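For reference, the structures are reproduced in the following blocks.
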Structure P
Amino acid sequence: MGQFEVVHYGRKKDNIKSPDHLGLEAAKKVQRFHSSFALYKETPLVSLKILSRALKVKNIYIKDESYRFGLNAFKVLGGSYAIGNYIAEKLGRDIDELPYRTMISREVKEKLGDITFISATDGNHGRGVAWTANKLKQKSVIFMPKGSAAERLENIRAEGAEVSVTDLNYDDAVRLADCYAKKNDWVMLQDTAWEGYEDIPAWIMQGYTTMAYETYLQLKEVKPTHIFVQAGVGSFAAAVQGFFASVYGEDRPITTIVEPDQAACIFQTAKANDGRIHPVKGDMNTIMAGLACGEPTTVGWEVLRDYSDNFVSCPDYVAAQGMRILGNPLNGDEKIIAGESGAAGFGFISEVLRNQELVWLKRELQIDENSVLLFFNSEGDTDKESYRRIVWDGLYSRPIL
């Protein structure tokens, strides 16, 4: 059976600055920008009450981002907010002064001229960048890593982008995009950060807080005891972790970062715990394409290092299991269509709570009958062919010993 590895960081209290740049007031500002788009609508927060009883926990909540802006994934939140901030800075204005209708005005377009945004993506981020650039009457160029799904490529192309699949892994595709940006004076729009390139990744990370802020409002008086969030380069995970850490302070939920074992760069960095980033090299063959990233973003890792309690590396079959359970709910629960990356966090816990061999891990994660578990379905079936192979044909099932 595939192996689980866990690193426990525990709760830090001394000399840790609150991540207010991802907190409540910052998130309200981000949400004001997103809500100015005509297609904006908060995504559902689903309560799986029947499954909760079956798994012997108090409640399970899933924030379902498959409904976001009709794009079947959350990524557009980061790309759109970063583009908005770039334009605002170029015009010398605050983004609060530039709602969507103002940004697409002839006056703003004439001041900006033509801008080309370039990015690398496995699919969802690039589609969000292309969608936003198209809405703002600008151009986009997108590189995809080898093995990218044809459906994801065509979805990006449908948004007016110039898009191509490279023969590179994700991180090398990012480097290629950066070379083109510098050569052509284009705007690099990536959530991976490195020395000298941190403003735009920080804006992308802030963009994701709309999702966390909506969840906080939808929960009302309910406070999660545990949050499980999947990580690629770490921007999405850091946005969620940073928001709830800022809102709840020392009383924040226990947070666990979940990664595929073939691309566990955050896990390896946490495990080393030596103050350095530890990339993962190679092809990173995992079904969780959105998480197949080998280099943590520096701005995201700083948040995850300071506020996360656990880091987990897990095999692909847990994501596949999560997809099947969410797509085939117990009678009375709502059906959720989750892609491979979207189901990662939930799939991990569904395995922990159903597999008697993992009782030790349930104890270490401090899950019991009073636990309220929160997950984020970050994508729907963005590759429908792959979704059917996994859910219909049973690919990537738990190995039988």
Structure Q
Amino acid sequence: MQGFRVVFNSEKGRPTPLMRRFDRRAAAEAAAFHRGFGEYAPTPLTELTDTAAVFGIGNILVKDESFRFGLNAFKVLGGSYCLGKLLSTRLGSRELLDAAELRRRAAGLPPQTFVTATDGNHGRGIAWAASYFGQRSVVYMPRGSAAERLENIRRAGAEAEITPLLYDDTVRHAKAQAAAEGWQLVQDTAWEGYTEVPLLIMQGYLTIAAELHEQLAGRVPTHIFLQAGVGSMAAALAAALRDLLGTAPKIIVVEPNRADCFFRTAAAADGQLHAAEGELDTIMAGLACGEPSAPAWELLASCADAFVAMDDAAAARAMRILAAPAGADTRIISGESGAAGCGALFEILHDTQLREMFGIDAASLALCISTEGATDKQNYRRIVWDGAYGNE
């Protein structure tokens, strides 16, 4: 299918010691920490049974992260857990403190400044968590970021601005500012000498895996679709779900065609990380990352079955299908990046050759994560109401 590329992972099964940090024990710890927030509630796992019947597949499950902490996206899980770990250490605790206890004790500290680069959701999560714990945050956004996302970050308590830089250069700018000002960088991208903070952010996402384990109630998906920007969420869930489920569903990692760093890395299969090039121009702003995170690749190289790169039209169609599903299925408001996993699934289901390639049939149970709601409402309406993308 034009605009839809697939590469199967030749390195699957390669052992990595990082798996130990993303097992069921780590998932339980992350979930216990997040339950300490008054805003916590498990996000729904929605069954699109009637839509699945239209496509001739056993069932489609969508974990809807638009309900997460009232922030419309999953990213706050990683940011809050990371800050919890860093502040617990600063308070002299070897253990991760309970969220309420940490908030009380952190109030007695001089405020620390946390700085990050973001397309929107990660920065909003960092801003919210820093404010919750009485700390300060500074957030930089790449050029082209939506004004609504900028204002959401500011309302969450951060000093925030849109830079004239692309995403990866914005990360480097945040890193330079952290060094110059003595701030704590909290970035989900890892590089040589900077891995522990990204790993903590990744571990925070394991709350999703812990919730899924309970919500699935013994059912095991045959296929799991996980979208990737720098790869943190996809890698964490791929590793944890394999342990929690006790088996290995097919893991498909999804990226935009114009920000396809994991696809390129998997296709090269040369042991090196490969960056996407150019403007990274895609409606899937949360996935518009040119450089893969090294720990995320290490885990995905071990766990993932395939890497998919697709055009914006696939995400746009998924947004529309989720907004108006078949029959009595529950409507899901999924943003451009949030719908990416479903976008790949629906593209596969529309094509007989792709269905056979991925082994999807009438007995398959597919799981997707809708990682965000309509975080840019104007663009959401333009895509869903006006069909601005993907006029198939």
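Where a number appears in this text, it was derived from the coordinates with a stated rule and is not lab data. The structure presented is a predicted model; accordingly, all values stated were derived computationally and were not measured. Cβ atoms are built from the backbone, for glycine too; each structure is taken alone.
Work out FRET efficiency 1/(1 + (r/R0)^6) of positions 174 and 334 (r between Cβ atoms, R0 = 30 Å, to 0.05) for each of structures P, Q, then name the structure with the largest result. Between P, Q, the highest calculated value is found for Q. Supply the structure label, taken from P, Q, corresponding to FRET efficiency 1/(1 + (r/R0)^6) of positions 238 and 374 (r between Cβ atoms, R0 = 25 Å, to 0.05) with the calculated value 0.40. Label of the originating structure: Q. Comparing FRET efficiency 1/(1 + (r/R0)^6) of positions 30 and 358 (r between Cβ atoms, R0 = 30 Å, to 0.05) across structures P, Q, the highest value is found for Q. Work out the source of 0.35 here, i.e. which of P, Q gives that when FRET efficiency 1/(1 + (r/R0)^6) of positions 182 and 270 (r between Cβ atoms, R0 = 35 Å, to 0.05) is computed. It traces back to Q.
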